[in-house]
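Undergrad: So, here's a batch of structures to check.
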Structure I
Amino acid sequence: MAPWARAKAALTLLAIDPAGLRGLWLRARSGPVRDRLTAAFTHLPLPLRRMHPGVADDALYGGVDLAATLASGHAVRARGILDARAAVVLAMAERCPPGLAVRLGQWLDTRGSCVIALDEGAEADETPPHPLTDRLGLFVDLSDIAWSEATDLALDDTKLAAARERLDYITTPPEALETLTRLAARLGIASLRAPLLAVAAARASAAWRAVDTVAEPDLRLAADLIYAHRALPEAEYDQPPPEDDTPPPPPPPG
């Protein structure tokens, strides 16, 4: 799948089931290519909330609104970013402190929302914290996409709405679950979240195709979007175990 087509597929599935997929890890420097993709976030069925990695806890969870309290003469509480379901767009996610990653992870586990982590890291090891990226189902890297390849991403909102309504009625055969679980193990993916996220992606794909049952095309797309960036290099998981060179113990005396 071409990189831009992959980005469009990821955005489509996220727009169908943001709560099930938990979010998107988007690796790209700021620029027109990324702007074209982020402009399409309006297709998500959740309100967008933008966040900086230096955000304070009172902005996350709410607190006393001092100006309104002084004006009214009684305590007025301001709502926090995480007070309601939303699609949180985290800027400069590679600078996200571990504490914020944990808070966002807990919120994702309970709120039915999603996080879009905008990763602008220049080096391979400049990435958002693992407690956050492990929960985000989708990964897209726009680093090597030229502006000429970044075609318009207008999605069909009517078709997206129909896919969301169909999602609860999609059947996932037991063999599909087994296939995704075995594939995760085969790729050396230790996270138990990965197969669950892959199932969510496969179901969203089936809903988008307007079919009733998850099938092979959905499993292939789910594996590509959920597993590809999580898989270990082959040398790390596909080597036979080392031979045991320990000599056998001596026979007992007598």
Structure II
Amino acid sequence: MNPSEIQTQIPAFSPELILYKDELILIANKPAGIPIHETKDQQRADFTRLLQNSLGLPYLRTANRLDLYTTGIVVFGLDPHSNSKVDALLKESRKFYLALVYGIISEDEFRIESFLKDGNKKVQTVRSGGKKAITLCKVLGRDSVNNISLVKAELVTGRRHQIRIHLSEYGNPIVGDRVYAEKMINQGLKRIHWNNALGKAETQLSNKDKNHFAEALYLHSYKLDLSSYKSDLVVRCQPYWMIY
């Protein structure tokens, strides 16, 4: 699926997009294919303006970012005088993602640590001159028939493309990642749902003779632990590709 096709599927505003709101922050569930911020194309929707206009908010500032095709939890600040406070509470939070990756991972839990440096379109692992990045991973499921694993990843640090490049360099890139899963082209997967009850993937196959990636990037920000901000405040948001 190309970006223009995904763009046409972006839903209009729905109250279900709002996961949490108080006087300081708003937390929402970002769909795939919609940018967080305004782009050069003034006709293209962005998630911040969609929420601000739909809710009639005088001010809305993005506190964290997700890539264009990554879905899930995004935090916004509601008070221009409290930006530093919002940044601090987000820094103290715990952030968890779910990802479907190519391959069967034998380890149940593992830690990935490296130094990352921003490039133009890609992030690279470097020996010097980069910023330390740490991701903690736990395998939640394995499907040997479709050669897919379900991984929970916790960000200890929050670098650009961190989970994507870490899992790729670990040898298990995220399904549908056109940047860091180049070697996985022609895998034949088109559309995937993870059946949580059965612990396996349900897939629709494409023609392997055509260069084809899965239709989506199967990376979702699903849990944000803000208990350091408010006691017992944990925001959850399940991915659209998971079946219960």
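Undergrad: One of I, II was used to calculate Rg and Dmax of the Cα atoms in Å, for residues 48-183 alone, giving 19.5, 63; which?
TA: Values: I: 19.5, 63; II: 16.9, 53.
Answer by label: I.
Undergrad: While we're on this one: Quick check for you: by Cα Rg over 2.2 N^0.38 Å, which of I, II is greatest?
TA: Answer by largest value of Cα Rg over 2.2 N^0.38 Å: I.
Undergrad: Sticking with this one: Comparing structures I, II by distance in nm of label points 7 Å out along Cα→Cβ at positions 56 and 128, which one has the largest value?
TA: II
Undergrad: Consider the structures I, II: one of them gives -11500 for helix-only ellipticity at 222 nm (-39500 (n - 2.57) for each DSSP H run of 4 or more, over all residues; to 500) as calculated from the coordinates. Say which.
TA: I
Undergrad: Can I ask one more? Taking relative contact order in percent (Cα under 8 Å, 6 or more apart) from the coordinates of each of I, II, which one would give 24?
TA: Checking each candidate, the match is I.
Undergrad: Looking at FRET efficiency 1/(1 + (r/R0)^6) of positions 24 and 200 (r between Cβ atoms, R0 = 30 Å, to 0.05), point out which structure of I, II has the largest value.
TA: Looking at the calculated values, the largest one is I.
Where a number appears in this text, it was derived from the coordinates with a stated rule and is not lab data. Note that the structure is predicted; figures quoted are calculated from it, not measured. Cβ atoms are built from the backbone, for glycine too; each structure is taken alone.
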